[in-house]
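Read-outs throughout are calculated quantities, based only on the coordinates presented, and are distinct from any laboratory measurement. Here the structure is a predicted model, which means the values were calculated and not measured. Cβ atoms are built from the backbone, for glycine too; each structure is taken alone.
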Structure I
Amino acid sequence: MDWKRIIRVVPEFKGVTFIDITTLMKDGPAFCAALNALAEPYKAENIDLVIGPEARGFAVGAPLAYILGVGFVPVRKPGKLPAETIRHEYSLEYGKDMLEVHKDAIAPGQRVLIADDLLATGGTTQATVRLIEELGGQVAGIAFLIELTFLKGRDRLSGYPIRSLVQY
């Protein structure tokens, strides 16, 4: 399928070229096909959980978990999760941010697939990796609908198996 034909590119959104997955998400058959294509390589990987950072990671991760028949774990900004959490602070181009996950979300040894809409610089995903590993989980894979190759986020995540459906 020609994913780039379905995914909208907005040339000047807040000073950047924005790759917009909402056009893919509103096309039911295309969104279903994209999620199935993204899930296919992981069906034989013995994944225990899918984890997704807010907010678009929920839109990709939860349906992937459903397709794979496993649970979904949300990663959120501080103060959004109701039970005891762990957090990881990470650097952005313009400052710092933090992510949290419930302390009981991942059991030691569980194989976890990280899922998100887009790989840019890799900071959010790297923070998610740290949370998984702090809880004793194993990153079994990282899956993205879109990868912005020119930002070299893959380099920041070297050593982890990464798959993306479409690259820009």
Structure II
Amino acid sequence: MSKTLVIDPKSCTGCRLCELVCSFKKTETYNPARARIRTIVMEDEIAFVPMTCWQCEEPVCQEVCPTGAIGRDEGTDAVIISVERCIGCKMCMMVCPFGNIQSNGAHEPVVKCDLCGGEPECVLFCPTNALQYLPADKFTLARKKRIAEKFRSILEEVEW
């Protein structure tokens, strides 16, 4: 059975350890700006929400990629970007409904969470279990979809 990354915003304390371990795993630097996960601070509600790729069932980023650089890993079911094929056009960044694809420079390939090959580092180090990598059963997927829909409605409210 495949697994999915599940985020529980109510358990997040905003420690941002997930960002540090992700950046180190991917770039060998402790630099949250280079992480594939971001902790969003909601000051009015005094809340923290870890945000990363939702590994969409039908990824629009994959649909718009002109080079076919975006595909699905058969082992983890993660939506992945081929660094070799990415030309850095950033079309995927523009269409991601959650803003979870990043770029670190004008001529660099885009990056996003790839679930660390099936062992997400952020989950291993999350002290409050706000991040979990769980079997993708119907309950887990339904919960993930409800959370994604809430994020989408919030994002629609703040769009310019």
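Which one of I, II has distance in nm of label points 7 Å out along Cα→Cβ at positions 25 and 97, as calculated from the coordinates, equal to 1.5? Comparing all candidates, it corresponds to I. Tell me which structure, out of I, II, gives 20.6 once mean count of other Cβ atoms within 10 Å over residues 17-24 is calculated. So the calculation was done on II. Structures compared: I, II; top value of relative contact order in percent (Cα under 8 Å, 6 or more apart), i.e. the largest, recorded for II. Structures I, II were shown, and FRET efficiency 1/(1 + (r/R0)^6) of positions 33 and 145 (r between Cβ atoms, R0 = 25 Å, to 0.05) at 0.30 was computed from II. One of I, II was used to calculate FRET efficiency 1/(1 + (r/R0)^6) of positions 81 and 129 (r between Cβ atoms, R0 = 25 Å, to 0.05), giving 0.85; which? Considering all the candidates, the number was obtained from I.
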